[in-house]
Structures are given as structure tokens and as C-alpha cells.
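Listed after this line are the structures, all set down as C-alpha cells.
Bear in mind these aren't lab numbers, they're just calculated from the coordinates by the rules spelled out. A quick note: this is a predicted structure, and the numbers were derived from the prediction, not measured. Cβ atoms are built from the backbone, for glycine too; each structure is taken alone.
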Structure 1
Amino acid sequence: MSDELTPMMQQYQRVRTSVPPDVLLLFRLGDFYELFFEDAKEAASLLNVALTKRNGVPMCGVPYHAAQNYVAKLIKAGKRVAICDQTSEPQPGKIVTRDIAQIISAGTVSEFDLLEPKRANYLAAIYEHEGAFGFAYTDLTTGEFRLLQLNERNALADELARVAPSELLVSEEQGERFAGIEHTLAHDSYAFLPEQAVFTLCEHFKTKSLDGFGCGELLAAVGA
């Protein structure tokens, strides 16, 4: 099929395969962000914009200057959005280069215009390890970061209700254990392994141990 597509659409396809299938790709074309194929069908319905076709390819678009409002609608509808921007100036006879600038989800929104006022916007994660439940959450707009370890599932449910995260990461291997919990998103299981999580946190906080934070032995919490 790629042989039948224009060079620009071939570029789109290459970019599209670099992001997860459930992420909607907004592809910058001049003064618009365009969506194509199944992305266009879904976005047109969610945004109440016209769905058209070009050379048999379904497409819809939103103005670049108003994109933030449309992204906010998609996020509120529970979607993740990849923004693909132009990275070079237009030149005659050459295709403008484009690349993913950011992937926005409910838990990673940092633009204040996309946030609900008077409500923290937490990105959280849960992880079960040796019968204990780890729960970690952060607000990327304020830098707040907390983690805790719980011994009972009911206690975890209470914390989830209290914090009300916008997005909740779970290990791909533990997805079924936490089925039914709202706003969950499966993530690479390797990142949750306690030994990997300890290394990641020590690297981030520039320390040799997590004992000074009081969580060196809380492996479920650290895994989350």
C-alpha cells in the first residue's frame, strides 16, 4: 500500500508506526493538524468536525492556532494524543521533516489551559509484590511525588479513591489483577521490577540508596 501513497503520506505512515495504536496522531500540515485513516474517523466523532476523504483516505483536521482546545477535548474523552510537528522550513521540491514533539495523556498534561482548576492532576502507578500493594503518584505541574505500601487491597482502593489519579499505570503482567479500576494504562513490566525501579530512582535522585527516603525496604512501593 505504501507504494500507492504520496511521499508525504509515506512519511505519515512511518511516524504513525512509531506511536502506540491507541494514540491519536495529530500530524502538522501547514496551518492545520491533520488526522488520517482510523484516527480521523474516531477524532471526527469526538471533536464534532467534518470527516472527509482525499484519494480515498479518510481525514479530518483542526486549526493549528486552536489545537489546544481540541487536544483538551480528546484528553477529556480518555484518549492519548501524539503531536507531530514540522522540524524544518518548507523548501521547493523537498518534503518538510516532521517528528513527534510530545505524547499527551490525562496524567501527563502540563499546560494549564488543559487542566481542571482547583484539582490536582496525578499520574499514578500501582504494583503488587509479595502480597503487598505499592502505590506511587506525582503531579507533573507541581513536582509533588509520593509513594506508599499497603498490605490490603481495600486499603489500596481507599487511596485510589482519595487521590483520584487522572491516569494509572499498571504492569502489563498484572493488568488482569487490577481489571475494573478506572483510568488504567498497561506499561512495560520491566519498569516495575523492584531492582530496576531502585536503579531508576537512585539515578533520578542522584543517590546510592533509597534508605534516606524511608522506602529502601518498601519494594512494592518502589516498584510502583
Structure 2
Amino acid sequence: MQPWINEEELGKEFLQLRLNVVRLRSPEGGCPWFRQQTFSTLRKYLLEEVYEVQDALNSDSPEQLQEELGDLLFQCMVLSELASERAWFSLREVMQRLNEKIIHRNPHVFGEENIKTVDEAQQIWLERKSLEKASQDNSLLSPLDGLSTTMPALALAQAYVGRCDFSEISWSFPFPALIHDFETRLVSHPDGKESGLGRMLFMLVDLAQRHHLDAEVALQKINAHCRQKVREHANNS
């Protein structure tokens, strides 16, 4: 245990949070609004809190981040309480499974496996995650399994590109000359590559708008095509 972690105080605050959630949901003396909440009604609040955490990270404000992380934790606690009420699982089981997952996916920290690079750590994480998923349903897995298809299209595309070897799945990118021109302009952009990339993406959104296209939907369709290609390759391997 790290010297700056006070186990007693941490346990006390966590238990109080749990009791607060239980009391809010209680038929006797609880909150009518909280008692009405379901998994379906809480989805939008969970998503709102995730985006507010993102805003806090962008603000570089410790106070704002502390508050928003608390709000997100509260949503997780409420969802766990709803599951407990249905006798699906308890909050203790949620934490137990999370701890087991962290230990299993990081054998270089909690075990005896040795690694030297970030790439090796990421590879171990993905391999261990695939083993976990395979043991759960015994189905053939692709590198994209486990990624939520409800993610924003651009974030999902970045995750797909990070996990895939496109040379193995007969995937070709259109307009190679245009891509080369984009890349040349990107590396020499006067405001830096990140700013240059942002401007290029904004330009593509503007192009979609002028042709009455939804850029989000367009990328979602390409993501779906990518998923299909990767799964076909996994099934044929």
C-alpha cells in the first residue's frame, strides 16, 4: 500500500457513498426520482458525465476534474445498485472482477513476466484480453472485439487503426496520391501537425456538409465495413 493512501479513510468514504446510494433508492425515506431510475433512463446521464470528465481534462483544472470524476463514480455506483437489486451481481463482485482483470492483464507488474517497451505492454494487454473473451464465449475473436460500436465514429476509427494490420485483410485506402499530398502538407504545417490534422478533418466535414452528407454516418459505415473485413480474416485464419 502506498504511504499516501489512508486505507481507513478511503474505506470510510467509499462505504458512506455506498450507503448514500442505497438510501436514495430506498422505498422508505428515499428519493422518488432516484427510485424511478432504470438502466435505460440512466444511460444519458452516464454519457453526459463521461463527456464532462473529458471537458475537465481539457480544462487542466484539478478542482473540476475532481468534481466530474466524483459524478462519474456516482453513476457507476447507482448502476451497480440497480444490478444488485435485481440480484445480478454486487458492488463487491464488480470490484473483485476489476482487480482480477487488472492483475491478469499486467503480468509484468503483478507477475514474473519481463517487458522492456510500451509496445510489449500493450501487446500483452490485448493478448490477455483476447484470452478472457475466448474463455467466456469460445467464439473466434478479432482484434476489434470488445470495442463498443456506440463510440463516436472518429474515436472508434482511431481504435480500429491502432489494432489492425491492414496489410493482412485486403484493405486498401482510396486516393493514394491525395493521401500523400495530405501527409506532405501535414508534416510541414506551420502550426504543427496536430493543428494541421485538425484543419484537414474540419475541411472534410465541411466537404460533407456541402454535399449534404453526414460525416459521422459516413465514417460509421466504413467502420462497419472494417469490422466485417477483420472478422472474416479472423475466421479464415
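For FRET efficiency 1/(1 + (r/R0)^6) of positions 10 and 122 (r between Cβ atoms, R0 = 25 Å, to 0.05), which of 1, 2 scores largest? Spell out each step's value before the answer.
On the way: 1: 0.05; 2: 0.25.
Result for FRET efficiency 1/(1 + (r/R0)^6) of positions 10 and 122 (r between Cβ atoms, R0 = 25 Å, to 0.05) over 1, 2: largest is 2.
Once mean count of other Cβ atoms within 10 Å over residues 146-153 is calculated for all of 1, 2, which comes out largest?
Values: 1: 15.8; 2: 12.6.
Sorting by mean count of other Cβ atoms within 10 Å over residues 146-153 in descending order puts 1 first.
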Label whose coordinates, when mean count of other Cβ atoms within 10 Å over residues 26-33 is calculated, return 9.0 (choices 1, 2): 2
Label whose coordinates, when Rg and Dmax of the Cα atoms in Å is calculated, return 22.6, 68 (choices 1, 2): 2
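Have a look at 1, 2 and say which one yields -7500 for helix-only ellipticity at 222 nm (-39500 (n - 2.57) for each DSSP H run of 4 or more, over all residues; to 500), as calculated. Walk me through the numbers on the way to the answer.
On the way: 1: -7500; 2: -24000.
For helix-only ellipticity at 222 nm (-39500 (n - 2.57) for each DSSP H run of 4 or more, over all residues; to 500), the value -7500 is produced by structure 1.
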